[in-house]
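Once you scroll down, you'll see the structures, which are given as structure tokens.
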Structure 1
Amino acid sequence: MKFGVLVFPGSNCDYDTYNVAAKVLGADATMLWHASTDLEGCDAILVPGGFAYGDYLRTGAIAKFAPIMQPVKQFAASGGLVLGICNGFQILAEAGLLPGALMRNAGLNYVCKQVYLRTETTDSPFTHGLAKGEVLKMPVGHMEGNYFCDADTLAELNRQDRIAFRYATPAGEINATANPNGSLENIAGILSEGRNVLGMMPHPDRSSETLLGSADGLKLFRSMAESLAVAAR
């Protein structure tokens with residue numbers, strides 16, 4: 001299996017993400033430059049965190065026009081796995097691969113700290129290796145992580161079991177004190193209708209080795225790898 005990590009001007013978690021795929025997971029991985037239109041035969045696409053194009057206009061607003069995004073859209077439409085982390089989530093939302101928008105944090109401050117996530121669904125290639133209700137520890141680092149969507153979209157996300165993660169307390173309780181950015185219903189990650197695209201604000205790439213304070217993020221990458229292995233049989 002082969003993972004492709006997108007690289008935009010301003011990406012700053014591209015090597016973190018590549019390190020997890022290539023060094024920690026031990027998979028084949030490559031960097032995909034924003035000006036390219038070639039996904040190089042990758043089986044999964046990782047859209048890393050950072051500040052694509054300097055986050056000018058608004059987060060992800062310019063990156064969605066990058067040449068590489070056209071084949072990514074086609075790849076996702078055909079069922080390919082796409083994981084967007086932090087700025088990657090913002091880009092996927094702007095590109096229409098995920099519903100809703102990421103707005104300024106409720107406190108209008110940049111938030112960088114460890115948070116806890118409760119696993120809301122295991123029905124996806126990214127979370128099937130987790131247990132429903134399992135709490136994961138991961139860091140966040142963002143200014144625009146406040147997830148918002150209209151009432152109809154929210155109802156659809158809940159009805160279709162497409163909310164992947166919610167911000168929670170270490171004990172798994174969902175409340176305002178556990179919400180670092182004001183996200184609607186404590187939403188930390190959502191799935192596409194086809195369940196093959198996941199966007200999340202917390203960083204599994206920065207929590208895939210114990211020396212970083214948590215290796216919980218590796219569970220998502222392992223789930224992806226296992227899903228790809230099963231699909232290849």
Structure 2
Amino acid sequence: MPLLLKNVTKTFHDSGQDAVRNVDLEIEDGEFVCVVGKSGCGKSTLLNLIAGLEKPTAGEILLDGVPITGPGADRVVMFQEHALFPWLNVIQNVKFGMEIAGVPKQEQEEKALKYLRLMQLEEYRDYAVHQLSGGMRQRVALARALTLDSKILLMDEPFSALDKQTSNRLRAELQDIWMKTRRTIFFITHSVEEAVYLADRVIVLSTGTDSVQDIVPVELERPRHVYDDAFVDYRRRILNEVQKEL
């Protein structure tokens with residue numbers, strides 16, 4: 001059990017409002033968990049707490065039994081924006097985190113090429129960032145995140161700024177990568193369809209007394225197809241949960 005949240009609440013003192021309330025979660029090693037819910041229910045706050053970017057007002061978060069007190073190399077965050085460095089080319093961007101972590105140069109090269117190949121970007125290794133499309137930039141950012149071999153990959157709506165066709169392609173690639181690497185992924189999305197496509201379990205957050213409104217195991221074989229009857233049933237069930245407060 002790599003990640004445990006025990007009765008976690010986060011209150012923002014300037015407003016006095018609880019962003020998340022009484023969250024109890026267990027996330028298993030290698031699990032793909034998606035979080036959905038209406039705007040303002042605390043999805044990004046929950047991710048920031050796990051990342052160590054925010055501290056809980058009450059409760060605790062443990063990774064392999066050790067309390068999370070701040071950011072760490074065992075958790076890598078990928079946001080909506082790719083956050084690539086425009087003065088570095090593609091492979092230099094992918095290597096950046098490894099350089100900061102002191103990974104030997106030969107290992108940096110090998111791992112950067114491994115994940116560029118996995119993202120089908122090897123031929124773009126020497127391209128400047130501005131020469132890439134938005135989808136390609138997010139794939140570079142994902143390759144960079146994967147090179148760090150963190151225990152958990154935290155993804156905050158990473159495809160939401162992309163067009164529908166590109167985001168569909170990237171989520172299919174992410175599913176394929178997860179099936180190959182079995183990296184633990186905690187994924188925030190506003191799309192119920194995306195959550196059903198990707199997740200082992202979907203966590204539905206609300207603005208009620210307790211933030212976790214429902215947890216839905218998605219028992220569908222992979223790869224998944226959005227027009228299958230079982231897929232549509234899951235999407236309808238989870239969407240109904242999200243819309244209860246609307």
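We did not get these values from a lab; they are worked out from the coordinates using the rules stated. Remember, it's a predicted structure, so these values are computed and weren't measured experimentally. Cβ atoms are built from the backbone, for glycine too; each structure is taken alone.
Can you say which of 1, 2 returns 2.3 when distance in nm of label points 7 Å out along Cα→Cβ at positions 49 and 97 is computed?
Values: 1: 1.8; 2: 2.3.
Label of the originating structure: 2.
For structures 1, 2, which has the highest computed value of relative contact order in percent (Cα under 8 Å, 6 or more apart)? Write out the running numbers ahead of the final one.
Numbers: 1: 20; 2: 26.
Going through 1, 2 one by one, relative contact order in percent (Cα under 8 Å, 6 or more apart) peaks for structure 2.
Given that distance in nm of label points 7 Å out along Cα→Cβ at positions 65 and 81, derived from a single structure, equals 4.1, which label among 1, 2 identifies that structure? Intermediate values should be presented prior to the final figure.
On the way: 1: 3.3; 2: 4.1.
Considering all the candidates, the number was obtained from 2.
Looking just at Kirkwood radius over Cα pairs in Å, which of the labels 1, 2 belongs to the structure with the highest value?
2
Given a computed value of -6000 for helix-only ellipticity at 222 nm (-39500 (n - 2.57) for each DSSP H run of 4 or more, over all residues; to 500), which structure among 1, 2 does it belong to? Intermediate results must be reported in sequence, preceding the final value.
Numbers: 1: -6000; 2: -11000.
Derived from the structure labelled 1.
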